[in-house]
Structures are given as C-alpha cells and as structure tokens.
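Visitor: In the part that follows, the structures are each spelled out as structure tokens.
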Structure 1
Amino acid sequence: MDSLKNKIAFVTGAAMGIGRATAMLLAEKGAKVMVTDLNETEGKATTRMINDSGGYATFYKLDVARKEDIVKICNNIFTEEGGLDLAVNNAGIGGSMKPLHEIPSEKWENMLSVCLSGVFYCMQEELKYMLPRGGGRIVNVASLAGLNGVGGGSSYAAAKHGVVGLTKSAALEYGAYNVRVNSVCPGFVQTAILDNVPAKILDYSTNVRVPMKRIGSVEEVAKAIVWLLSDESSYVNGHQLLLDGGFNAG
C-alpha cells in the first residue's frame, strides 16, 4: 500500500481499540498519523508506540463532542503538517442497555453528540482541507447497529444509522472531487464497548448467530479501514463494509 506513504492521516478515538489498531497500521504503511482522543494518557501511549516503532505520530487531545475543539485541532494539524489526506472518524461511546422509554435525555444527547454530531463536524473540517488538495479519503466507523435495530440500544443504533446516512450522502456530494467516503460496520468486536453488553447476549451471538463462532479483533477492523483508505479500493465509494463474521447473512 505505497499509496499511503507520507499521507497525513487524522484518526479520532485513537487511544485504544479500533482507533489505536488503525493508527498503528497506518503508521506501519508509512502514513503520518495524527492521533486524537479525549483520553490523553492512552492517546500519548499510542503515539509513543508508533514513534518507538519507527513511525511518525503526533498526539492532539480532542473531544469530538465540541465543535470548537475539532475546528482548532484540524487547523493546528494543517498548520503543522501542511495538509490532510486521510481521516478515520472512529471516536464513540457505548452507553447502557435500557428500554427506549427509560433512557435519560442527557444520555440520549451525549450519545448523539459523540457518535453522530462528532462525525458530522469532523467531516466538515476534514473536507475543507481535503478539497483544495485535490482529494482525500474518509472512513467513518459505524456499526452493525447502524444497519439493524438494537433492542435496548436505541440511542446507539440511531446514532450509527446516522453515520451510515452521512457517509452515503457525502459520497454522493464529493465523489466528483476525488474524495471517497466509506464506512465500516463492525459486529461484535473485542473493544471496551462490549463491557456494556450482557454476557448472555454475547454468548448467544457468538455461539449461535455468528457463523464463525467468535468475536472479531480490532486488528481485523483496522485492516479493512486501511484498505478503504488506500488506492487498492479506488472504486469503492459510499459503501458500508460489514465486518461481522457472517452475523447479518441470515
């Protein structure tokens, strides 16, 4: 994937999980990675891991729920690095499993602020810097919950459905300007979000619903994201790539 070499990549939620795995793989492929996260300790740890391995990474503390923070950080990256070529909008939260009528309004608002508005505002800034450079690549991390309903997880499903819709709409708007926008929709992947999923649901999903009989890894998702950012996926645009071990096949 030589097409990623020396490209400036912006990754949100890169302190742990899918974001960390993606940032590290991008650096391995030669990209200059802008590691961003609200978790400063783990975000800096990701950055050290990349730099200690011979890669290039810089950390920026970022709360994607705050538009003003996104504007500031993207401007800082442009000033320091001279541009922006690749973006992975991954930052998100899981939330608790509750019936819709029991979800507190503040929990609903927080879910949408982080998982949906955060992606929207990041994309607005990313596109502003990509368009003058003649193109770019954006991958939004949605979820299997962005394609199906989730009993007990309505706010998360609503936010992730919104991410899929944003992705498709942006692909239509910016494809002619050499900006490809895609999303990945992981099923059950070993991240901290699974901590909020009841064990009986995980056991049922792994042993009955997932044909491959296992939970996915963050590295498997990272490989898909990096492929979508590379020229190897040059005609893929507006797609939602399922990574669910076959869960959604039947």
Structure 2
Amino acid sequence: MTSRLIDALGARSGIVCVAGAGGKKTTMLRLARTHEGRVALTATSKIPQAFSRGDPDLLSLSGQAAAQDVLAHFGGERLVAYAGEPSRSARLRGADPDLIRAVHDRGGFAATYVKADGARMRLAKAHHDGEPRLIEGAAAVLLLASVRVVGKPLDDAAVHHHERFAELAGLPVGAPVTAQALGRVLAHQLSTIADAGHGRIVAVLNMADDEALLAAARDVAAAIRQCGARHPVAITAMLADDPLRDFLD
C-alpha cells in the first residue's frame, strides 16, 4: 500500500525535500521503511537526535565532515540517518545542502529524504524568508499541513508563525482556521517553491484519519485549486495501513 504512496508523491528516487507541518518526520519514516532500495534520512533544519522513539540516533556530523566520512561510517547499511552538530537546544543542526547532495550521489542511494524546515510540532505553518531550506535540483518537494488545523483557533498553539499565516490567509489572529484559508496559504507556498525551479511539487494534507477529516481535506484541496495552484494534492493518513486516502493530480 505504501508503494502506491511513494509513487504518487514522486518519492521513489532522487532527493526529496519535506517541508511544512503536520507529520514531516512520520512521512519520511513511512517512506523510508517501505522503500525497497537504499535510503538516507537527513535534514537541513534543526532536528531531534532521533526521528522518533525507538529509531536509531542520527549520526551527528562535525562542520568539517565530508561525504566520504558519512559513507565510511555507515558502510553498506540500507537505511542511514545523519544531521549536523548539536545546537544549544540539544537538537542537531541541519546538514549542509552540498554535503547532502554529495552523500546522495556517491552513496548509491535510491532516495534521500530531507526535513527542510521546522514547525515546533504545530499542525500548519507559514514560511518566513529563507524557508524552507531546499536542496537545489531536488527531485520532489512535499509540502505538508495537517487537516486537523481546520476549525482550530489561528494562534501559536496550532500554527507556527501564526501572524504570518493570518496575513496570508486573510484571517484575524484567533479566528477559526477555515479550509479556504489553509488552501490559500498552501497555494501561496506552492507558488513560491515552484518559482525556485525544483522538480515535482506535491501538497500533502495529512491526518485525514476519519471521514469528516477526509471531507475537510477535500475542501482544502478544492481551495488550493481555486487559488490557481495546479500541483498534485495527496490526502493522507500516515499512520493508517493504507496511508493514501485520495489523490488529485
């Protein structure tokens, strides 16, 4: 079932950057665990020292690390995970994009999944300047948001950079987030990413875990289209047996 998800997202080969909020690490792990080839997990933004409880720690790289150092450490392992040096917050800093590209190209990886920004566990986010930190020439960029944000108050508890989100959405801070507002923000972000010249760009509306959330996600997808964005939209429930609930190409 996850094979269907990998192909819909365009995440089977090359460097795939995952941005936004609402399940980036879960999505990366879901893809990596079921990919049949050699896969790397990494980040260009700060990240905990493990992707999730029970997963191996990431290899922390020094600022002087080179691609051969990473590859020598892991040998022929199928699934590898690495990031940068520890930060003051006890998380690891992001790895250098040029290093990620070199490790991918020299290591014989089928795919490298890159966490390209942070959202502090919020359900949605608006990007500030310089975000997301994408790899030049990425094969795909996945822009995530949790459909569970629909109906929540537009505040810092639910939305990262909530004041910027409010500006883009045309909503006052504190108002309920509507499907139309979320679609408007995602359409803006998709357009910005497309302007940078990357490969396949997919909006991923995650956490559509029941029929009501699925219906809300379809409303968000319609709003994205109404705003002029023509990129594919995947509606997902990443913890379900079959994570791909709907797909609009």
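Visitor: If you rank structures 1, 2 by FRET efficiency 1/(1 + (r/R0)^6) of positions 32 and 104 (r between Cβ atoms, R0 = 41 Å, to 0.05), which sits at the top with the largest value? If you can, show how the numbers build up before the last one.
Guide: Working: 1: 0.50; 2: 1.00.
Top value of FRET efficiency 1/(1 + (r/R0)^6) of positions 32 and 104 (r between Cβ atoms, R0 = 41 Å, to 0.05), among 1, 2, belongs to structure 2.
Visitor: To test your reading of the models, identify which of 1, 2 gives 3.7 for distance in nm of label points 7 Å out along Cα→Cβ at positions 96 and 128 when calculated. Could you put the intermediate results ahead of the total?
Guide: On the way: 1: 3.7; 2: 2.5.
This figure was derived from 1.
Visitor: Now a separate question. Hey, relative contact order in percent (Cα under 8 Å, 6 or more apart) derived from one of 1, 2 reads 20; which structure? Please report the intermediate quantities before stating the final value.
Guide: Values: 1: 20; 2: 23.
Source structure: 1.
Visitor: Okay, moving on. Kindly point out which one of 1, 2 the value -9500 was derived from, the read-out being helix-only ellipticity at 222 nm (-39500 (n - 2.57) for each DSSP H run of 4 or more, over all residues; to 500). Mind dumping the intermediate values first?
Guide: Values: 1: -12500; 2: -9500.
Here the read-out was taken from 2.
Visitor: Any idea which of 1, 2 comes out highest on mean count of other Cβ atoms within 10 Å over residues 200-207? Before the final figure, lay out each step's value.
Guide: Values: 1: 12.6; 2: 24.5.
Top value of mean count of other Cβ atoms within 10 Å over residues 200-207 goes to structure 2.
Visitor: Still on this model: Given structures 1, 2, which gives the highest value for mean projected area of the Cα convex hull in nm², for residues 80-167 alone?
Guide: Structure 2 gives the largest value of mean projected area of the Cα convex hull in nm², for residues 80-167 alone among 1, 2.
Visitor: Looking at structures 1, 2, which one was mean count of other Cβ atoms within 10 Å over residues 8-15 calculated from, given that it came out as 20.1? Walk me through the intermediate numbers first.
Guide: Working: 1: 28.4; 2: 20.1.
It was calculated from structure 2.
Computed from the coordinates by the stated procedures, all read-outs in this text should not be read as laboratory data. Predicted, not measured: the structure shown is a model, and the values here were computed from it. Cβ atoms are built from the backbone, for glycine too; each structure is taken alone.
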